[in-house]
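What follows is a set of structures to go through.
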Structure P
Amino acid sequence: MANVYDILAERGFIYQVTDEAALRQALERPLTLYCGYDMTATSLHIGNLTTIMLLLHLQRAGHRIIAVVGAGTSMVGDPSGKTTARPILSREEIAANQGCIKAQLARFLDFEGGRALMVNNADWLLELNYVQFLREIGRHFSIAEMLAAETYRQRLETGLTYLEFSYRLLQAYDFLHLFRSYDCLLQVGGSDQWGNITAGVDLIRRVEARQAFGLVIPLLTTSSGAKMGKTEAGAIYLSAERTSPYDFYQYWINTEDADVGRFLAIYTFLPMDEVRALAALEGAELRRAKETLAFEVTTLVHGRQAAEEAREASRALFGPGRPTGAALEAVPTTHIPRARLAAGIAATQLFAETGLAVSASAARRLIQQGGAYVGERRVDDVNAAITDEALEDGEILLRAGKKSYHRVVAD
């Protein structure tokens with residue numbers, strides 16, 4: 001069987017690694033590794049799915065996974081990739097987010113028989129003695145080296161708090177703690193975490209005189225340069241409550257042509273021969289590759305039934321005629337009192353309310369650009385109102401652009 005390092009490299013997961021030859025050799029035997037997830041939202045998103053896929057490949061190869069829910073570090077806030085300080089969350093907010101994200105991670109990783117662990121860094125970070133921490137850990141960090149890091153250098157111009165400045169020390173200590181407690185030898189994450197991860201590797205070398213490893217994946221963007229998982233309507237979440245399975249499916253089926261092969265390699269477990277064959281399709285046939293991508297990823301995140309319903313809804317919406325039955329049920333839906341529709345709702349308000357536009361002003365621009373539709377009728381007037389006259393079988397099908405649909409049901 002191929003070394004899992006080669007599998008990860010072939011599928012496009014590896015961006016940087018601290019010692020490639022030594023890590024590849026270490027992965028010949030079962031080892032323990034970790035990835036951390038901060039508790040800054042109620043759901044993980046597509047960006048997190050990249051690291052989850054990495055963890056799944058490593059777990060399938062026999063390595064033990066530690067998923068760290070970062071309730072402790074979330075109280076500080078990671079400045080990486082941020083131009084301003086993150087909002088400071090309350091303990092109650094962090095606890096609520098933590099419960100949601102722990103449940104999500106448990107859907108992907110196999111925790112049976114100790115094959116994976118889930119730990120909370122608040123359990124050790126909140127008990128630290130500040131002076132003792134500075135004496136044991138802080139003395140190993142050079143202020144000059146930290147300020148030379150791009151993350152901190154950029155933030156100096158806009159304002160960097162000492163709270164954020166300390167984040168790297170805490171994440172490095174996480175790695176040291178996991179090394180001591182679980183013999184954890186590898187930390188993985190996104191490329192924006194390279195400085196934080198290598199700080200932990202260096203700390204283990206200085207304090208324990210042992211070699212640990214860091215591996216980061218590329219921060220994915222689409223071929224047009226857009227950040228992966230970002231749309232005009234906002235981020236694409238793994239929670240069905242925040243991003244419906246239909247919208248999740250549609251995100252993937254609308255993948256840019258040039259990205260299909262890359263995303264099939266990273267976000268599915270299809271054999272690479274099949275990935276390359278699908279990526280080689282052209283013209284109308286490439287739609288089949290996109291449908292495979294969308295179905296595989298939606299199945300992984302939401303289950304086969306939800307993926308099948310989303311696929312049927314997508315085929316019905318973009319095929320001839322008006323969708324009906326189960327296909328229509330899978331379309332994102334908003335229920336509105338019939339009395340509201342009878343009185344008339346501003347088109348800009350309804351498109352914003354249903355999430356087809358991020359705001360009323362964005363809906364106004366959508367109408368001005370000719371991209372707003374009620375059924376098959378284009379909305380041409382930014383001051384137009386949508387009433388119950390637009391109802392068909394008790395509902396209205398709204399469309400933004402060519403690909404985004406939303407169903408309004410009158411109650």
Structure Q
Amino acid sequence: MSSKVLYISYDGMTDALGQSQVLPYLCGLAQRGHQITLISAEKPEVFAAGRAIVEKIVAEAGIDWQPTVYTKRPPIVSTLKDILKIKRLALSLQRRGGFDIVHCRSYIAAFVGLALKNKFGCRFVFDMRGFYADERVDGNIWNTKKLIYKLVYNFFKRKEKVFMTESDAIVSLTNAAKNEILQWNLPNVTADKITVIPCCADVNHFDYNTVNQADIDDWRKRLNISPDTFVLSYLGSVGTWYMLPEMMDFFAELLAVRPDAIFLLITRDSKQLILDEAMRHGIGADRIIVQPATRNEVPQLAMLSSASLFFIKPVWSKKASSPTKLAELMALGIACVTNKGVGDVDGIIESNPLGVLVNGWTRNDYAEAIRKMLELPADREASRRLACEMFSLEKGAAAYDSIYKTITH
């Protein structure tokens with residue numbers, strides 16, 4: 001049975017995240033017969049450049065895209081203005097379209113979804129993505145020592161419980177977050193109400209079988225990396241949650257064993273910031289390569305990796321985190337080295353033949369992880385098979401489809 005769905009995202013579709021983590025799901029749901037209307041908040045600086053790409057995607061999928069403008073400043077006030085703007089648009093669309101379901105990506109969108117449920121009786125899916133308020137505090141975005149942010153934090157924690165109890169379905173990225181929520185003993189929040197759908201990857205795009213060897217060789221020549229060099233890679237931004245100093249410590253320890261090793265950071269972040277951090281750890285600039293890449297170039301560059309490293313701050317809010325890079329690297333059959341205490345990562349890495357968990361932040365912890373990393377079997381296919389089982393977009397879209405059918409039954 002198909003449904004008329006209003007999907008609300010405070011993330012823009014012209015952002016990289018929108019194109020990797022929102023549109024593929026929605027296209028899959030549209031293919032399953034659901035009528036999708038999409039509201040998103042677009043950042044002006046990327047909207048102009050990316051608009052045509054997104055318009056082509058949604059037109060081919062039959063999705064009605066209703067972009068609004070994201071407001072950045074002033075803090076808090078701008079977000080309130082955006083909520084009101086999205087709410088006005090959503091109410092107008094609801095009166096015109098009569099949606100069965102309002103599907104809200106994260107907490108800002110959920111303010112609008114709950115309002116539509118209360119006014120029109122449509123089903124409300126709270127796709128929480130993470131513990132929003134706690135992430136803002138753990139990420140040093142909200143300083144709760146300041147009264148205004150303490151009040152805002154407490155407000156969001158109250159609304160969090162309302163969104164959960166009033167929703168018809170909750171989506172969590174991790175089992176760890178689901179288990180945490182169930183311990184709160186909220187009314188109308190049971191295990192069968194919470195569906196775990198991790199951040200998925202386009203396993204067809206991230207497939208080592210389809211990456212052209214000539215492209216890999218070309219990157220090797222351009223970056224002057226010999227075939228027998230051990231390449232430790234890092235994929236993505238290095239800000240907020242990612243522990244660059246500790247990753248440099250790890251690489252310095254690797255250099256003691258493999259002096260020829262290269263740390264290849266595939267990122268659009270500041271090269272100088274990364275080189276300065278390397279210098280603080282006694283690592284020469286000749287051992288570091290910082291290379292930005294387009295989406296099509298990422299698999300080619302990643303395939304230079306002997307292994308890939310990422311450390312994420314193991315703070316409380318990260319119980320709800322599902323790193324997309326883990327899914328992408330596993331689908332490419334690349335060994336992943338990471339730390340404990342983030343979402344469901346511990347269990348995933350332990351079940352992955354090409355996974356290594358770092359137990360802590362000491363030289364001995366790094367040395368033990370490096371020993372395991374250098375002894376890993378060459379089992380790309382088993383790693384990819386696990387990624388396809390756990391993280392495929394098709395599986396994610398099927399899980400959302402099941403939620404829609406269950407709550408409208």
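Coordinate-derived values only; no laboratory data. Just so it is clear, the model here is predicted, and its values are computed rather than measured. Cβ atoms are built from the backbone, for glycine too; each structure is taken alone.
For this structure, a couple of remarks:
- Which entry (P, Q) yields the derived value 1.2 for distance in nm of label points 7 Å out along Cα→Cβ at positions 18 and 178: P
- Mean count of other Cβ atoms within 10 Å over residues 2-9 - highest-scoring structure of P, Q: Q
- Source structure (of P, Q) for FRET efficiency 1/(1 + (r/R0)^6) of positions 370 and 394 (r between Cβ atoms, R0 = 25 Å, to 0.05), computed value 0.35: P
- Cα extents along the principal axes in Å derived as 65, 48, 39 - corresponding label from P, Q: Q
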